[in-house]
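There are structures below to look over.
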Structure 1
């Protein structure tokens, strides 16, 4: 799989992880959604992308030299998707 396709996959998975985490927290502690990092689209996209990139490194699906690029690019994809989904729900 090319790096571009893999980065898009990571970004989509990171956006999905953001949605799942926020939905789970909303059921347990809804006021936590008003505090960082749960309230920040960029923070949530960054941390979920970092976790997925580390998982891809451990699984051997990503090279070490490609990890910084994949992390930043998947954060950008995740941010665009999360902000787009937020606009659809308004």
Structure 2
């Protein structure tokens, strides 16, 4: 049996999260957990991060979330979030 994936948020995500309303923070946590629960999730498109790693970019309602999975350590790194409205 494999271990469940954890999620890790990077600094730009923390900044958006801390400025968001309570309702939006709760929704973001649900989104982050859903990505960790499905670490093979594909985005609408891919983009490279600063290190050249492929990241998935997926829309969840009003949020665009950029992430990549590190399967060797069962972790999903949430690289960026953006409110689209």
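When distance in nm of label points 7 Å out along Cα→Cβ at positions 45 and 77 is computed across structures 1, 2, the figure 1.2 traces back to 1. With respect to mean count of other Cβ atoms within 10 Å over residues 13-20, the largest value across structures 1, 2 is given by 1.
Computing relative contact order in percent (Cα under 8 Å, 6 or more apart) across structures 1, 2 gives 34 for structure 2. Source structure of the calculated read-out (P(r) over Cα pairs in 10 Å bins from 0, in percent, 18, 48, 25, 9, 0) within 1, 2: 1. Given a value of 2.4 for distance in nm of label points 7 Å out along Cα→Cβ at positions 21 and 37, calculated from one of 1, 2, which structure does it belong to? Matching structure: 2. Looking across 1, 2, the calculation of helix-only ellipticity at 222 nm (-39500 (n - 2.57) for each DSSP H run of 4 or more, over all residues; to 500) that yields -26500 traces back to 1. In this comparison of 1, 2, the computed figure 1.3 for distance in nm of label points 7 Å out along Cα→Cβ at positions 5 and 61 is attributed to 1. Between structures 1, 2, the greatest calculated value of distance in nm of label points 7 Å out along Cα→Cβ at positions 29 and 69 is seen in 1.
Readers should treat all values here as calculations from the given coordinates under stated rules, not as data from a laboratory. Computed from a predicted model, the values in this text were never measured in an experiment. Cβ atoms are built from the backbone, for glycine too; each structure is taken alone.
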